[in-house]
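Take a look at the structures listed below.
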Structure I
């Protein structure tokens, strides 16, 4: 993936190997290393406490076999929370088009990766405040909506829900991944209170198990 940073742009890749993560980072400016590492930690939820999560969820009869099968499963975050929010709103195809149209070229292209995701200010100007995307980009650009590590999750959720066309399920995705909330239950999903305060992890276990079953059965 590629991202803009404090002083330049960079790219990186990561792969899991048993109980550890092999991450490779290419930076235009080495002073961005700390920022890049922080973004990787947020993306892969590396600051989680897997023992606390597994200890709580492992007591639930429905989740116990899933926790045993995948101990320490993390809840994915986002290297760039603002990009994640935009992608959650527009979807994969339109996000790719936004990159092609408004993305900034990488200082050093990495394979097929040539551009970083456009900044909110660029999207806000291009959309002129129109629609959900335009309103979201404008709110991110002017600071009305904050999704950084220090942002208040409830304030961010209220700001998101105030945007025209924003639905509660999309907000739940943004709250889980961009804001790193470990205890999100999307609307319309029956999630027991006993899974608190780790409902995001419980749902990730269920999604991962379903995906694994589909891959095994081909259905």
Structure II
């Protein structure tokens, strides 16, 4: 994903956009993460702002001094990252729900998720299987991390490859849930964030051991 974006915007701007995709940032935090000067980052931000990819989303006051501007991706910036044919998929799910019922739509979405899991190469341990599930999500265009919890693991996404569809069709998350369950071999809890900035989330119990 980043390699494709780097060819489009340049490696530094691709890394910068990747950071903004994860969270909103100030010039200083971007400079520290990228190993650049504040002025160099300002030049990149100015160029991306002119292109409508980055916008100021607020200010942040640190200890003393002037409030720092906080930047984030615009909707156009988010669209630079892969999306899974949102329009067609949304219409298809809506039509299935209309003609065959929501339960049938969920059944089909879970079947697709289970099939997508075939791309995974899970290892023998539970952690390896969780990592394999995260790898499939990354291949689909999602930025996912695996976080250890007291009860197991959390697949924590910084984005959603189906974000353009999930707000209108929350049942889409069943696809991701089935994918994870197929790879890890146990039931998981869906804890996705929906709304303006959707993020995938699936809690995997330690019982997956």
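FYI, it's all coordinate maths here, none of it is from the lab. Predicted model only: the values in this text are computed from it and were never measured. Cβ atoms are built from the backbone, for glycine too; each structure is taken alone.
Can you spot which of I, II the value 34, 21, 15 was calculated from, given it is semi-axes √(5λ) of the Cα gyration tensor in Å? Derived from II, not from the others.
For the read-out distance in nm of label points 7 Å out along Cα→Cβ at positions 160 and 192, a value of 0.5 was computed from one structure; give its label from I, II. Only one of I, II returns 0.5 for distance in nm of label points 7 Å out along Cα→Cβ at positions 160 and 192, namely II.
Suppose you compute FRET efficiency 1/(1 + (r/R0)^6) of positions 48 and 200 (r between Cβ atoms, R0 = 30 Å, to 0.05) for every structure in I, II: which one lands on 1.00? Source structure for this number: I.
Mean count of other Cβ atoms within 10 Å over residues 120-127 computed as 14.4: which structure among I, II? Only structure II yields this read-out.
When percent of Cα pairs over 14 Å apart, for residues 16-103 alone is calculated for each of structures I, II, structure I gives the greatest result. Work out the source of 12.9 here, i.e. which of I, II gives that when mean count of other Cβ atoms within 10 Å over residues 32-39 is computed. Label of the source structure: II.
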